Structure P
Amino acid sequence: MEKFIEYLYSKFLLCSSVSIDSRTVAEGALFFGLNGPNFKGSKYAAAALEKGASFAVIDDPDEANDPKIIYCEDPLKGLQDLAKFHRAFYKKSLIALTGSNGKTTTKELMFQVLSKKYITHATKGNLNNRIGVPLTLLGITPQTQMVIIEMGANHVGEINELCQMAQPTHGLITNIGYAHTATFGGFEGVVRGKSELFEYLRTSHGLPFINIEDKVLANMTKRFKEKITYPSTDMVFVAAQPMVSYERAEVTHQTHLLGAYNYMNLAAAYAVGTYFEVEEESIIDAVNNYQSDNMRSQLLLKGTNQILLDAYNANPDSMRVALRSLESFEGDKVAILGDMNELEDSAAAHFQLLQEADQMGLRMIITVGPQMALIKGRFPEVKWFGTATEVTHFVREMSFEHTTVLLKASRSIELEGVVSSFN
């Protein structure tokens with residue numbers, strides 16, 4: 001296998017990029033025909049080559065009859081092994097981060113901060129799994145000075161697998177909460193799974209950045225002789241009305257980060273930037289001017305309404321902090337809440353969430369999705385719809401005005417589609 005990876009690497013060096021999608025493959029790319037539950041990647045090799053791919057890696061020996069087609073028994077493992085091989089040539093800092101909530105926002109803040117001083121390469125979007133991580137690693141170039149790898153997981157062992165591939169020198173866990181508890185095997189499984197990053201750093205003598213306001217993570221500080229803890233003592237949360245303001249060295253700063261929960265994401269980026277000797281003014285400029293545009297804590301103005309769009313993911317912890325953020329606004333408030341997926345006791349979690357929301361004095365609570373349907377009869381005042389499309393029609397009929405509306409759900413609900421229904 002080692003000789004094959006060396007051969008594959010020689011082809012990779014001739015290519016301009018790496019792709020797993022024949023529809024968007026770029027000229028000169030190395031295409032990997034990955035298999036899915038309902039398709040064979042090898043069937044798309046010809047299309048990728050026709051679009052200009054230099055080589056295609058597939059697992060069908062009968063179709064490997066072209067010098068541009070490379071046979072590999074397992075294209076996904078080939079992609080991962082190639083990424084690990086490429087990573088070994090990069091000798092500078094690589095920061096990995098994971099956590100139950102705030103991963104992507106923290107990654108984006110860190111990227112903005114570190115880019116002030118270094119040529120920084122980071123995970124794009126949410127490419128944080130066993131496919132996305134190798135694709136990100138293969139984007140490292142000889143000019144790269146700093147790398148940020150976001151790692152997502154929903155099973156014990158996945159973070160360790162990604163660490164073996166990415167070999168981080170530094171690491172950060174945003175927090176540990178009640179996310180994916182069904183697939184992790186409960187909260188203790190979440191703790192074990194997320195802490196695999198710190199365990200990798202402990203055994204490889206890497207350096208962790210530790211959120212000491214998270215009790216579980218604070219307890220892990222004793223595992224390390226050398227560590228960086230945050231938030232720093234000279235950094236203080238001021239308010240979130242609704243955007244976060246903070247005090248640093250007795251000077252108050254205003255950000256575009258919505259909700260108090262984003263303060264710790266900001267503090268993490270500050271800690272990383274300070275450690276890597278980014279100038280204080282540059283850090284301040286980076287975090288104060290960052291604006292989310294990825295359906296995470298976005299504030300949108302639609303006519304006379306304010307929309308809090310946080311529809312990329314949801315779990316009990318992130319739902320609660322989003323509701324607290326909604327509560328900080330004045331005037332009429334409406335919560336549109338969708339299913340939270342992959343929870344160990346889904347009905348109980350959804351019931352507790354709606355019980356808390358029901359006590360907030362909101363003008364209206366709208367729920368959507370099959371998980372919410374399990375408890376809809378227990379809250380007669382709460383409206384329920386099966387899909388986001390049905391919610392869209394209802395909102396158009398209601399014609400909300402001068403209202404702050406929270407849209408929060410797991411990705412599968414596609415709640416962002418409701419935004420278009422507001423004037």
Structure Q
Amino acid sequence: MPATNTIAHYGSIAKTFHWLTALGILAVIPLGIIANDMPYDTAEQLARKAWLFSLHKTVGVTLFFVALARILWALSQPKPAPLHPERTAETLLAGIVHWLLYGSLLLVPLSGWVHHAATEGFAPILWPFGQNLPLVPESLALADTAAGLHIVFERVLIVSLILHVAGAIKHAVIDRDGTLARMLPGRTDLAAPRGQTTHSVLPPVLAALVWAAAIGLGGLLGAYHKDTARAAEAPALQQVDSDWAVTDGTLGISIRQMGADVTGRFAEWTADITFDETVRAGVAGTVVVDIAIPSLTLGSVTQQAMGPDYFASSEFPTARFNADLLVTETGYVAEGTLTLRGTAQPVALPFDLTLDGTLARMQGSTVLDRRSFGIGDSMTDAGQLGFEVRVTVDLTAQRGVTPGS
């Protein structure tokens with residue numbers, strides 16, 4: 001069997017690409033469905049779910065490169081001519097379906113890959129080349145959009161695949177011609193086609209219109225903004241009348257999961273600060289920080305983190321850090337009590353302070369043990385979910401400014 005195509009036959013390379021692609025599709029779609037539906041109530045269940053998602057992503061990325069190679073090979077080869085050139089509508093439909101399949105085989109894994117690269121945590125791709133993509137920043141909004149596109153393109157792929165298989169069956173069972181036989185392994189002796197290979201721009205243009213319609217329908221159904229309403233669920237924090245008003249700042253956390261660092265931040269929090277910069281030792285002030293737990297974004301595990309085994313945000317929607325601001329021999333420390341998930345624990349947060357008139361910038365970090373607050377008690381393997389959680393604070397405050405002014 002020749003390696004290259006002719007006007008009558010597909011070559012062995014095209015056939016190999018075709019059946020490798022089919023095998024990849026038959027593996028990657030069920031893996032994604034099964035992994036998505038699996039529970040993750042225990043550490044063992046989460047580990048199995050993460051492993052299946054990792055396998056799904058790895059097969060998907062592999063399928064992307066196989067499909068890309070297949071398309072490049074197809075562009076370099078003559079395409080076997082249609083056996084029934086007089087059936088113009090059928091030939092046009094077959095062309096549209098082929099373009100939808102080729103495009104979807106790139107768009108489905110690529111959108112999933114962008115979603116993976118734009119977020120953090122949970123189920124890495126099983127390869128040594130890293131988890132990021134060039135020009136793809138870590139962004140929850142981008143991740144939501146890519147996840148929605150992944151689903152939309154997957155639906156287009158499934159419909160196109162059904163039409164493709166139905167067409168092959170029609171040719172084999174009803175028409176009894178050699179259309180399907182040309183793609184089967186081995187050499188098949190067939191009559192020469194009566195038509196000629198044609199190159200029309202109409203099938204790819206119509207396929208592009210199908211993708212545009214699918215993307216638009218996904219937008220109407222809200223497929224690209226699944227998490228944007230989550231911040232509205234965070235409790236409204238009472239405005240504080242602080243001596244030092246926070247004008248800008250971030251409150252972030254970082255934890256190691258499945259061998260990778262996952263970082264996140266709380267969008268809603270308040271700080272009531274009193275501070276006397278003239279104090280050289282001892283208590284120089286106090287701080288009370290209230291945090292809206294549901295305002296946390298934590299990569300791809302944001303929703304999971306809100307669950308009853310972790311932050312339990314429905315039952316404990318806020319956390320509070322109440323501390324004295326101490327001047328010590330080694331620097332500044334916020335020393336007090338963190339009440340989180342109904343549990344109070346002593347916490348010390350060393351920080352650096354830069355003063356410029358009425359403006360102050362504070363940067364600090366500390367490490368907590370999630371087990372001290374009953375977070376993720378079922379996750380007893382630090383390799384799956386680390387015990388240490390790094391908390392970082394970076395804020396700018398101005399004295400004598402009314403919050404929100």
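We did not get these values from a lab; they are worked out from the coordinates using the rules stated. Source: prediction; values computed, not measured. Cβ atoms are built from the backbone, for glycine too; each structure is taken alone.
Below, the figures for the structure above:
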{"quantity": "Of the structures P, Q, the one that 20.7 was derived from, the read-out being Kirkwood radius over Cα pairs in Å, for residues 176-255 alone", "calculated": "Q"}
{"quantity": "If distance in nm of label points 7 Å out along Cα→Cβ at positions 72 and 344 is computed and equals 3.7, the structure in P, Q", "calculated": "P"}
{"quantity": "Source structure (of P, Q) for distance in nm of label points 7 Å out along Cα→Cβ at positions 16 and 248, computed value 3.9", "calculated": "P"}
{"quantity": "Structure with the greatest value (metric distance in nm of label points 7 Å out along Cα→Cβ at positions 40 and 376, set P, Q)", "calculated": "P"}
{"quantity": "Which of P, Q yields 15 [relative contact order in percent (Cα under 8 Å, 6 or more apart), calculated]", "calculated": "Q"}
{"quantity": "Winner on distance in nm of label points 7 Å out along Cα→Cβ at positions 56 and 280 once structures P, Q are ranked, highest first", "calculated": "Q"}
{"quantity": "If helix-only ellipticity at 222 nm (-39500 (n - 2.57) for each DSSP H run of 4 or more, over all residues; to 500) is computed and equals -10000, the structure in P, Q", "calculated": "P"}
{"quantity": "Cα Rg over 2.2 N^0.38 Å derived as 1.34 - corresponding label from P, Q", "calculated": "Q"}
{"quantity": "Structure (P, Q) behind the derived value 0.85 of FRET efficiency 1/(1 + (r/R0)^6) of positions 136 and 264 (r between Cβ atoms, R0 = 25 Å, to 0.05)", "calculated": "Q"}
{"quantity": "FRET efficiency 1/(1 + (r/R0)^6) of positions 152 and 272 (r between Cβ atoms, R0 = 41 Å, to 0.05) - structure with the largest value, from P, Q", "calculated": "P"}
